[in-house]
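Enquirer: Please go over the structures that come below.
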Structure I
Amino acid sequence: MSDGGDITAVTGPAAVLGRRRASPLAALELLKPITWFAPMWAFGCGVVSSGVAPGERLDLLLLGILLAGPLVCGTSQAVNDWFDRHVDAINEPGRPIPSGRIPGRWGLWIAIAMSALSLVVAAQLGEWGFWATVVGLVLAWAYSAPPVRLKQNGWWSSAVCGACYEGLPWITGAAVMSGGAPAPAVLAAAALYSIGAHGIMTLNDFKAVEGDRRLGIGSLPVRLGVAPAARLACWVMALPQLAVVALLAGLEAPVHALAVAALLAAQVLLMRRLLTDPRKLAPWYNATGTTLYVLGMLVTAFAIRPVA
């Protein structure tokens, strides 16, 4: 079936019974609120690293968090669910679109409406906020939609997700609050944590191996095998954090460097367990090791903020 085909082929009983509208709860589920945390946190790290007190630009801070999480990230989830509805019919048939709780082309209309709303809000954040949003939305559509569909290649898909979840919102938060280009140390930290997030995104692909393989989606677990992909993900998560430790040491922030190193050491211990059964333990690692990873982001943000 083509991506533009009749959705009734992959929907459940609700669609068959004639449901024509998406319920608000199903629409909210489509936007996957649990995924909003990462870009909102990264935006907050950008705010911290700018050195600007949040109270000085509270309106920009609140708009930025709204944009990074519910709007842009929510849009990306709606876009992905629409173009992945055939994959989800195999991997996650209970999702709103394949289950029929969001019938017809409602998923597509929601994605388009969310994109437009994101641009309207982004226009209130100045040039940096607007163009960062444009980049994020372009990548969100390119990730899922044909003919580009970057998610077909696990190398590209994890890189795009890492950039959109970590680096782009971090840089945006710093730029919006400071009113200009972020400092070199901010750009370096955002880039390093984006690279590390490539590994986190690879772990997220373990849950969809069967459907990805059947539909020709070349995630890294499909391309390399689960065990090699898990080892690669661990290295990709760890090495950029080592570079962050070196960066902070070079900036004469030894206490912060030691804190990030300690968080990394704890992650390595968790990685050893993860590698014993990557498919089963990937969700566990995302709840433990990834938490330590994002705590290191915040420590780094405090370390690189300008000193008044």
Structure II
Amino acid sequence: MSEATLGGQFTFPGTSLTVQRMGYGAMQLAGPGVWGPPKDPDSAIAVLHEAIAAGVNHIDTANFYGPHVTNQIIRQALHPYTSGVVIVTKLGGRRPADKSWQPAISPEELTAGVHDNLRNLGLEALDIVNYRRMGSGHGPEEGSIAEQVTVLADLQNKGLIRHIGLSNVTAAQVAEAQAITGIVCVQNNYNLAHRDDDALIDDLARQGIPYVPFFPLGGFTPLQSSTLSTVAVRLGATPMQVALAWLLHRSPNILLIPGTSSVIHLRENLAASQLMLSSETLEDLDGIADESVTVEH
């Protein structure tokens, strides 16, 4: 795998940060349920080494994965970081002892979260911090995020954060945040079957802002579609490779961060960037959103 095959490059707007469009999401490096250490720490480190060796330079993480676990593994495996590696983390959540996912959105919690990320990643400043809005349901919920974005902007002014992004947000919340500070990326739930953000993706593309789908493969319940399976057989690929390749074709501002704790699966995910999809194939895949599919939102 070479950098030229990782879907091409994209530069976060207003920054000098240029990444390969195929990146890596670190969530699965933690233990089962994204809690505690991995069953095989050496394998977790090997996955990160393999990703960097393959040319991946965009790593997505959060200090509440584990909690603390994925950031500590990233530091152990990759610190001091190779020049050009962009680590994107997120704030807005916490994991109490009952293993639930809870909001952490007060100024004090957000500030503490920045310092936790800095300490566990071994950094003096964070490249990009996404404010992750934690809702009660599976998708974004309307409501002001001005207070939280203002806190991050203040931390940016102090030099602790270089750039700010958003996660699990609506188009209105993106506009609200942009009135406060520059937004360099948006990370939402999006895949072949879950396409609520089509209009937002196109709007961000016009602004040169990357859109980063989470659950690009359907989340904890993988996509199940007869059309996807048929296309995969035709292309000699796995259904998940096709789903990732479709995302790369969907819009040039889409950056991918599929996660895995397996070197073999990592290689399969990265190879998806080499799949060429014909217009006929893309038309078949575009119709999946109208099918009855199983997908974790």
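Enquirer: Thinking of I, II, which structure, once FRET efficiency 1/(1 + (r/R0)^6) of positions 128 and 216 (r between Cβ atoms, R0 = 35 Å, to 0.05) is computed, gives back 0.35?
Expert: Of the options listed, only I reproduces it.
Enquirer: Where does the value -11000 come from, among I, II, when helix-only ellipticity at 222 nm (-39500 (n - 2.57) for each DSSP H run of 4 or more, over all residues; to 500) is the thing being computed?
Expert: Source structure for this number: II.
Enquirer: Here mean count of other Cβ atoms within 10 Å over residues 72-79 has been calculated and equals 18.0, so which of I, II was it run on?
Expert: The value was obtained from structure II.
Enquirer: To continue, here is another question. Looking at structures I, II, which one was mean count of other Cβ atoms within 10 Å over residues 184-191 calculated from, given that it came out as 20.6?
Expert: Corresponding structure: I.
Enquirer: For structures I, II, calculate distance in nm of label points 7 Å out along Cα→Cβ at positions 48 and 288 and state which one comes out highest.
Expert: II
Enquirer: Here's another thing I want to ask about it. Mean count of other Cβ atoms within 10 Å over residues 152-159 computed as 19.4: which structure among I, II?
Expert: I
None of the figures in this text is laboratory data; all of them are computed from the coordinates on show. Bear in mind the structure is a predicted one, so any value in this text is a computation, not a measurement. Cβ atoms are built from the backbone, for glycine too; each structure is taken alone.
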